[in-house]
Structure 1
Amino acid sequence: MYLNALNLFGLILNFTGTVLLSAGLLRSNEQIRDEESSYWDGNPYTTKNAPRAQPYYNAGFRLLVAGFAINIAVEAYPLIPASGDVQVSFAAVALAMLGFLIVQSFQVTARAAHLTDKERLLVSGYRQAVEGLLEEAKEDSEHETWQQPQNFQIRRDARSKQLRTQLIGCPERFGHKIAPFIDKVEKANGFEEYIACLSNLREAAATWKSKQS
């Protein structure tokens, strides 16, 4: 009687977990179309709906793990000599804990991979921004207006501020390495030195990116 009740409890957990997963996974055609569409400055539907569905995913997976652990322990009961109700309960708990640890390890691994990809993307974006400023500097150096010391300083200071602002959100280690190169850009005298400092900054960003790959 106890094993039948325990097995039924496991099936109830499986059913509940499946329902919770369905609540997060099942979407209407309109939702799918909105979440898969491209929008300027990000998709507002994805950024709102994904975190909203995450609690359903977490609860559903854990209930499924616990339910199947109970079912496995009950089914294994005849195969274990001198086993009783207590041993079956302990086996179900042990299997459930093992399943939770495995799921947690997957989450940790996925998060680490995501953070690595995010770092690479941010650094790549910063390097592209530096390349854009470098091209602008080369074009400005050909105009007499910007070659005047006062105008050059205005241009240099504005671009240096932009370089520091774009560091926000980048990995801290990357910022520590890049900061000395930005200092040199801020102190550059004339376009020739300014362009050389930007080139060194670009190479520093590219080198950091390749070392993290």
Structure 2
Amino acid sequence: MEFFILKQLYYFFGFILIVIFYFKYKKKLLTKSCYYLSPYLYVVFFATFFELFFLRNNKGFSLYWIRFYDFIEYYSILYFFYKELRFKKFYMFLSIVYLILYVYLSFSWNYKTVGDLPIIIFTTLMVLISCVLWFVRVFQNFEETPLYKRSSFYFVSALLIYVLGTSVSFISTDYIWKNSARNLKILSYLILSFNLLNRLIISITLLRVSNKK
């Protein structure tokens, strides 16, 4: 029952965040960071729609979907950090390396497993490095606006928590499956919880945002 409730909330916030974004857009209340995050918001919306109306009745396609989602999610997150930090050469390099890695692994993927370790590690490192760079830039610039009033701070925090949490969970999947199938239920709760927390933080931030920062 608890898992069902979490799942419904996961779907709800997957849809509601794009509704909030559109409402704020019409009212011209969005910050630059909200626009930078918009590709990721559309990816989340698309993923929620696809999972709810197509994937639930076609479980055999789920592993293929995860591969595709990893790809579009990575580039939507990379775009956000690129726009926030403006390190063009650095993110162009990460973009090309990821694409090469993704194509290379596509020829040797085992579709019986959930995630690929190189892809997961690369994505996690990209987010970790980007978050560190973001915080360094904020403290170096000594801007008057405190962190808790910045929409970008909540977006960065949400992405960091989400990527770290789900990455560790996915990396543990094969080990947990081999040692105890029961623990997969706990793993599913963890992955769903990190996803939900990410969507919840972003939705609340969009609700509270103004175009001042």
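Values in this text are rule-based calculations from the coordinates and carry no lab data. Predicted model, so just to flag it, every value in this text is computed and none were measured. Cβ atoms are built from the backbone, for glycine too; each structure is taken alone.
Brief remarks on what is shown
- Structure (1, 2) behind the derived value 157 of volume of the Cα convex hull per residue in Å³: 1
- Sorting 1, 2 by Rg/Rh (Cα atoms, Kirkwood Rh), for residues 3-66 alone from high to low puts 1 first, with the largest value.
- Entry that produces 19 once relative contact order in percent (Cα under 8 Å, 6 or more apart) is calculated, selected from 1, 2: 1
- Distance in nm of label points 7 Å out along Cα→Cβ at positions 11 and 123 - structure with the largest value, from 1, 2: 1
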